1. Taking FRET efficiency 1/(1 + (r/R0)^6) of positions 121 and 241 (r between Cβ atoms, R0 = 35 Å, to 0.05) for each of I, II, III, which is largest?
2. Kindly point out which one of I, II, III the value 76, 46, 46 was derived from, the read-out being Cα extents along the principal axes in Å.
3. Kindly point out which one of I, II, III the value 0.10 was derived from, the read-out being FRET efficiency 1/(1 + (r/R0)^6) of positions 97 and 289 (r between Cβ atoms, R0 = 35 Å, to 0.05).
4. FRET efficiency 1/(1 + (r/R0)^6) of positions 81 and 265 (r between Cβ atoms, R0 = 35 Å, to 0.05) computed as 0.05: which structure among I, II, III?
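Here, each number is a calculation from the coordinates, and none is a lab measurement. Because the structure is a prediction, the values reported are computed rather than measured. Cβ atoms are built from the backbone, for glycine too; each structure is taken alone.
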Structure I
Amino acid sequence: MTIIDVAKAAGVSPMTVSRVINGDAGVRAEMRAAVTEAITALKYTPNLMARSLVTSKEVRIGVIYSNPSAAFMSDFLAGVFEEASARAAQLILLKGEGGAPPTRDAIEGLIASRIGGVILAPPLGESAAVRQIVTDAGLPVAVVGGVVPDAICVNIDNHRAAYDMTRHLVGLGHRRLGFVLGNRDQAASIERLAGFEAAVRDAGTVTTHVVEGDFSYASGLIAGETLLDAASPPSAVFASNDDMAAAVVSVAHRRHMDVPRDLTVAGFDDSTAAVTLWPPLTTIRQPVRALAAEAMQRLIQAMRTGPSAAEVAGKTCILDHLLVERESTAAPA
């Protein structure tokens with residue numbers, strides 16, 4: 001049984017149940033009685049792990065993810081594991097299948113395993129339904145790669161990063177630019193597209209061709225074929241992540257094109273994919289490991305401060321990005 005079950009049985013909000021459990025004197029007598037009766041009937045045991053974090057050296061944190069980019073998740077989980085190890089925290093992982101969020105039953109099962117907080121990897125941080133399940137249970141939430149209300153948010157300035165890369169390509173002399181958009185449902189995708197378009201407007205006399213992907217390598221292959229089949233193909237392609245950029249490089253190689261002599265390609269993330277293909281990618285370094293570690297630090301702080309966690313939630317931490325120039329970009333032939 002969880003705090004959500006108690007709230008349903010008592011006909012009150014999970015926050016009211018939490019206030020009763022914590023001995024808040026401001027709860028009306030009839031509500032207190034209803035909650036107490038529901039706790040007894042359901043034989044509910046409060047989450048002692050979450051309540052004892054002030055003195056406990058060990059914490060349990062749930063990590064929920066469904067990102068289709070293997071390279072991104074490799075770096076993300078590495079950052080989470082390293083920070084968890086440094087703080088003696090236990091991690092419980094829950095993965096959504098096929099890029100979709102886990103089911104409600106799966107998330108509630110995770111909550112019932114006595115975790116004290118949850119980290120949501122992108123794009124799940126933008127799922128109001130997933131966040132609601134967790135916050136209804138009275139647990140703090142840390143979101144990586146998004147800016148949402150009532151959560152700890154750790155991100156980079158995606159708009160500025162995409163602007164910087166586009167200006168770099170224009171500065172090399174490219175005037176026909178292709179852009180591979182990520183999943184349109186994710187705020188980061190829209191921000192990167194907006195940064196690209198802003199830089200194009202500022203440059204002037206630049207033609208563009210935007211195609212949609214979903215951050216997966218497979219979608220990058222389709223996007224690459226579409227861009228290079230155009231009547232006036234781009235001389236440079238900027239993809240919204242490294243997996244899709246690597247796919248565009250693969251398409252170019254299959255067509256016996258040299259990168260960057262015949263086609264410049266740039267990515268985003270600076271994941272392992274950026275340095276394991278030839279040529280290595282020019283890309284925006286999104287400090288994925290640092291983002292995950294920062295989210296872990298802030299989440300543990302919120303877990304330890306208990307009722308004052310609201311002071312941490314909702315505050316957004318923006319980490320710096322870096323344009324990393326490698327061999328995949330050059331001036332047009």
Structure II
Amino acid sequence: MRGRAFPATVEHMIDVHELTKRYGPVTAVSDLSFTIRGGAVTGFLGPNGAGKSTTMRMILGLDAPTSGSALVNGRPYRNTPRPLTEIGALLDASAVHGGYNAVTHLTALARSNRIGRRRVAEVLDTVGLTDVAHRRVKGYSLGMRQRLGVAAALLGDPGVLLFDEPVNGLDPEGIRWIRGLMRRLAAEGRTVLVSSHLMTEMALTADRILVLGRGRLLLESSIAEMTARHRTDVLVRTDDPTRATTVFADAGGQVTTEDDALIVVGLPHTELGRIAAGNGVVLTELTPRSASLEDAYLRLTADHTDYTEGNADVDSRR
């Protein structure tokens with residue numbers, strides 16, 4: 001990986017405007033609009049059936065929208081003369097002929113976009129497959145196939161990158177590697193959109209998030225903003241927990257204990273401080289605690305999940 005920064009005059013972006021996709025009676029994506037610019041990792045979240053993969057396929061021109069548009073750097077993917085040099089994608093790590101080796105596969109892709117053979121060696125080194133580059137892909141593990149898919153996405157040194165569930169099959173070292181890679185790519189000014197169901201990983205990787213539910217955009221924000229909106233409790237420490245519990249409960253709070261602290265739900269921390277002071281309760285700690293990304297995500301999507309416990313229908317809209 002050359003690790004270059006893109007010129008400030010070049011803005012790499014994905015622009016989705018009123019995008020809709022229907023499959024017969026099923027609406028997979030409905031009136032979806034968002035813009036993603038370079039310099040950040042954007043997490044693409046949503047339950048199974050939310051429309052994430054369908055949206056990515058429309059961005060890449062693999063599916064035609066029923067209405068609306070999906071543009072990369074101001075134009076549809078199909079109008080890009082050398083698409084691998086503008087947008088790279090990993091949607092399906094298994095979409096490689098098993099009889100090919102990594103060099104053959106990447107060389108064919110490179111030729112199709114007039115990319116030099118030296119770049120093949122560079123991306124193989126970046127993803128750690130140099131030592132197995134001449135082994136047939138059918139002998140690769142899922143994690144190795146994921147790395148090969150990342151190599152293909154990086155082949156044209158593009159400014160826009162899409163990754164759908166990129167950590168599937170990766171071991172802990174591989175997960176840390178892909179996390180660092182995506183953040184480096186964004187730091188170089190590239191636009192990075194990554195879909196994942198792993199909330200812990202998204203909390204460590206993404207700067208911003210888009211959350212879909214049943215084909216519609218539920219939220220677009222930073223992770224910090226999302227978790228702050230779903231703040232769940234306040235941690236309180238005091239030398240008189242019995243008195244504090246009574247005071248806060250009388251004010252309408254729900255109070256539980258956690259080790260040597262009180263956990264208060266239902267009252268903001270600013271109100272708790274005022275209540276304590278007004279009742280002569282001395283507090284030694286008053287800490288509002290934000291929800292985790294997973295907690296905030298589950299609350300946000302609770303009414304937009306089709307397949308929960310007790311409902312085993314097959315998801316057909318992801």
Structure III
Amino acid sequence: MHEDPAPLPYDLLVVGSANADLVVGVERRPAPGETVLGSDLVVHPGGKGANQAVAAARLGARTALLARVGDDAHGRLLLDSQREAGVDTGGILVGGAPTGVALITVDPSGDNSIVVSPGANARLTPEDIRAAAPLFAAARVVSVQLEIPLATVAETARVLAPGTRLVLNPSPPAPLPDGVLAACDPLVVNEHEARSILGEAAGPAPQDWAAALLAQGPRSVVVTLGAEGALVADSRTGGHVRVPSPKVHAVDTTGAGDAFTAALAWRLGLGEPLAEATAFAVRVGAAAVTREGAQASFPTAGEVAAP
């Protein structure tokens with residue numbers, strides 16, 4: 001049995017990006033130099049940080065977001081979506097550059113390709129992190145991604161309060177600053193991110209990737225495997241555990257990884273063991289792919305199927 005942790009104002013503080021997602025459906029993604037026709041443009045609130053915050057709040061987590069948006073219509077869209085989900089928006093900074101934008105194409109299978117223009121996300125600085133010390137002191141778990149400057153990610157890892165757990169999804173993949181990997185508990189990666197970090201050291205199977213990633217310093221690793229679920233490896237217990245996914249019909253995978261990571265971070269903050277928290281997160285990610293969009297697809301706790 002795990003002990004219930006003492007309450008803090010926030011179950012989860014998300015530090016990361018907030019983008020407007022500009023989505024177009026295509027029959028197939030264009031080859032280099034090719035033009036294809038797509039569906040009407042749809043604009044959704046998105047960005048890995050904003051997505052995670054909304055996903056956690058919709059599940060019932062007391063959530064805060066530390067991010068930066070522009071003083072523009074896209075920024076207002078993002079602020080409204082956070083408030084509607086119940087996220088504390090006191091940490092969202094406004095101004096400095098236009099709101100970040102993600103250009104997304106989705107094919108009939110639900111797979112997507114994404115190009116991100118960081119905009120205001122690139123202006124979230126280490127100074128902003130230090131100025132947000134009260135938010136960090138009030139959160140049991142901090143989740144961060146790589147759509148903000150690497151120096152800001154490093155500062156996030158550095159200012160963690162004692163006992164606060166850091167969850168990192170290194171997306172889009174980039175060389176991580178010293179000390180960041182060692183603070184991760186867990187490092188959450190998909191196959192592309194694992195192979196990008198490991199390079200030639202990547203083995204043929206997910207358990208090989210997890211073992212090689214653990215050797216680089218994180219306390220635990222979760223490898224997401226899409227329809228195959230996830231694999232969990234923890235340096236404190238040794239070995240690995242496969243967590244299966246329920247079978248669902250995928251409509252749109254946009255944001256599913258963010259929903260997974262948010263659910264995982266929340267349940268870890270509640271004191272659940274890593275494998276148990278991952279099993280819940282897999283069900284959340286599976287539910288998210290059955291609906292179109294990112295934040296609009298995120299389930300409530302009541303909508304997540306029991307194992």
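1. Largest calculated value belongs to I.
2. That value comes from structure II.
3. Comparing all candidates, it corresponds to II.
4. Corresponding structure: II.
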